[in-house]
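Take a look at the structures listed below.
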Structure P
């Protein structure tokens, strides 16, 4: 009787479990570890998994618990997202996610990185209200405040635009050069907007310091 069948019905490995299985095998091979060596590292980390259990994980025959997944990520030196998702983020690829189905790979990674909601209903735009609801439910206070602030939103938009430009720069499609130029212009605009918002952030800070020190505003308050 296997671990999964002791006293209860075995749990079927779903799409995310399959991603985990493939990533455990990938990362173990990348580090040059045998299953016994990985088992030893997990034991040292305080979350022992026998070598046979690791083999069953990789063969999609054993469900990985939340604590085990976290321990594996710590031992491999990666984010938990590197175990949960396939190692692809092209806008032309999809990632299978339990409970959500096939999701554009770039959106899946943005969601796993806590940058945006996973899905938006067809025809629905990413509204400020939806973003704030996501932040309230998903983020700790400092990250939430950064996401709410105009400078934080500008930086995130710039990151997305620069990423699109970098990816597009690797393509070479005849007659499609204009698209790259548009993406590049959008990235420049986003970076300029970010600098402007950071300038306003500096002014906000100066105002806070002024109020703290009791210095009257120029022109007289």
Structure Q
């Protein structure tokens, strides 16, 4: 299949037009769109040691690379976070939560989900699926969690998202990238934050993206590699 046919498929399924302003989606430089592609490698983050020129290969990343790769490399970023069925919905699904609305109505980033479970039940599900979880302002185990906000990736470093969770009367906000500032703000606002870390919160979406790509009938490899070593 020609590279341009794959890009047409991707832009139909996950339009670049959905991406946030100034987000680096698509190609970082020009490639030969008429070249034949037999393999797709899917990365969360492309690092320099991955950039070995591969014949007949397209690399797809979720995060924009910090360099211009030799191998054709296409980025699907905030458009994958925003689109229905994308990264945020994948995170909600793996947590067993029912999506009922968008979290940030202005951008459609994040989801509001129905829970109606005890905190200990929700916490058990999270601990089974994720490691290195951090919780701010924990609830009592038997408290009923009615509605939860989920944002794949970066949500817990944005104070405006903490305030938005409070304004939407959410019990909990689940995301990654927790900062000290946002932890203190959550304590003050009495919002429970659950930090899955950035990479882990986006991994479910990486595999769902792989499912979308499988429609192309091309050999697909998902490389789930953390860019940062987590100390145990």
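Bear in mind these aren't lab numbers, they're just calculated from the coordinates by the rules spelled out. If you're wondering where the values come from, they're calculated on a predicted model, not measured in any experiment. Cβ atoms are built from the backbone, for glycine too; each structure is taken alone.
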Quick check: 4.2 is what I get for distance in nm of label points 7 Å out along Cα→Cβ at positions 114 and 178, calculated from one of P, Q. Which structure matches?
P
Rg and Dmax of the Cα atoms in Å was computed and gave 18.6, 59; which structure, P, Q, did it come from?
Q
Supply the structure label, taken from P, Q, corresponding to FRET efficiency 1/(1 + (r/R0)^6) of positions 50 and 154 (r between Cβ atoms, R0 = 35 Å, to 0.05) with the calculated value 0.95.
Q
State the single structure among P, Q that was used to calculate helix-only ellipticity at 222 nm (-39500 (n - 2.57) for each DSSP H run of 4 or more, over all residues; to 500), giving -19000.
P
Distance in nm of label points 7 Å out along Cα→Cβ at positions 42 and 194 was computed and gave 3.9; which structure, P, Q, did it come from?
P
Identity of the structure behind 12 (criterion: relative contact order in percent (Cα under 8 Å, 6 or more apart), calculated), options P, Q
P
